[in-house]
Structure P
Amino acid sequence: MNIKDLLRDAYLLQLKDGFFTVKSLSKLIKRSYSRTFSILKELQRKNYVKILEKRNKGETRYIVDEKGKRQLKVILTAGTYDIIHTGHLKTLEEAKRRGDILIVIVARDKTVEKIKGRRPIIPENQRRTIVQSLKPVDFAILGSEKDFLEPIEKINPDLIVLGRDQPVNKRKLEEELRKRGLECKVVRLRVWDSSPLAKTSKIIKKINETFHISNI
């Protein structure tokens, strides 16, 4: 296992819990406690990881330091993901190809209602769980109801990926990121899925037609 893979696994644990331990990392990378401890000592010497909080043996908390994080390319994307379709999958697959870790922000129910004028069909926690289970996704979190840039500030990704028809103004987003001191790049993918139902609105329309439901 190379250093980048080790840092990637450690950082994923950190995203989930805010830290990682020798015990949690050894379980993830399937190495003995002693071997994992030796690995962490080497990463500490390289200033890739540091101790966050000293505790009893096996419970000391570590985090990936800034130098360690710079060894990884963190990609971030966001969306509603109300009804998962092939368009979502293709976009996420392409986003993951741009880096080492793909983090997805799933829009909150209130945010979706504000933007689309309707509440999502699938509740936010369930949507996040579904997105987390998708193969290209390393970590999925819920967005902020008050400030959509808040989770982006916390993650500080290297690259933000927008979908082909995602209703986000790329230029304005870049301006807002600069105002907050974030230097991550923003790209819009041109991934296109010609499948007949590769769009949530088309799926909903098809369901309504199939069951003879009038649009509200």
Structure Q
Amino acid sequence: MAIKNIILDLGGVLINIDYHKTIKAFNALGILNFDEMYSQLNANTLFEYLETGQISEEDFYLAIKKIAPIELTNQQIQTAWNALLLDFRPKSIAYLQTLAQHYTLYLLSNTNSIHQAAFNTSFAKEFNGKHINDYFTKAYYSHQIKLRKPHKNIYEFVLANATLNPAETLFIDDSKINIPSANEVGILTHLLLSNETIEEVLPNLLNINK
């Protein structure tokens, strides 16, 4: 069956990210065990709550302040938290326009309101005031739909909400942990490795499935 829909992750797929930069930034603020609390493969309850919209930005800042050994401002926490967000991949963004001529595109990201505000601002600066959502039929952000990868229900939600046939849908993500549950609901998947880009791998993947 031919692929008609492509669901793309954001971090590590369209925007470069470096979790170590946020870990290092919080270490500099005196929170030395931050790497045990948050990484690409793991997030403790605080971050899961933030990424599923169960706590507010203010609640997040207060929680960080409670574990910090020194008094911190919201701005200091925000800067450290956003440090992992690097630059967008211009060739990948440009390639979305090519893909959209033949496939229906969706964005599916584990994120939060603090990061979203930051990457929306960065995207507008890098791409002449445009919005990342404009490149997709619909963008699904974990904190808005209150569901988070790798839980199977987030994929079930997207399939139902967008009325997609999983057998006609390809999902691209850079985190291995997010792949199995997508496969469980019948979605085709590709794990994007750190040395890969969508404009390099998708032509071959799509040819295989035509």
Quick one: volume of the Cα convex hull per residue in Å³ came out at 112 when computed from one of P, Q, so which one is it? Q
Distance in nm of label points 7 Å out along Cα→Cβ at positions 15 and 151 gets 1.1 when computed on, of labels P, Q, structure P
Once relative contact order in percent (Cα under 8 Å, 6 or more apart) is calculated for all of P, Q, which comes out largest? Q
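Could you figure out which one of P, Q the value 0.50 for FRET efficiency 1/(1 + (r/R0)^6) of positions 71 and 135 (r between Cβ atoms, R0 = 41 Å, to 0.05) was computed from?
Q
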State the single structure among P, Q that was used to calculate mean count of other Cβ atoms within 10 Å over residues 111-118, giving 18.6. Q
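None of the figures in this text is laboratory data; all of them are computed from the coordinates on show. On a predicted model such as this, the values are computed, not experimentally measured, just so you know. Cβ atoms are built from the backbone, for glycine too; each structure is taken alone.
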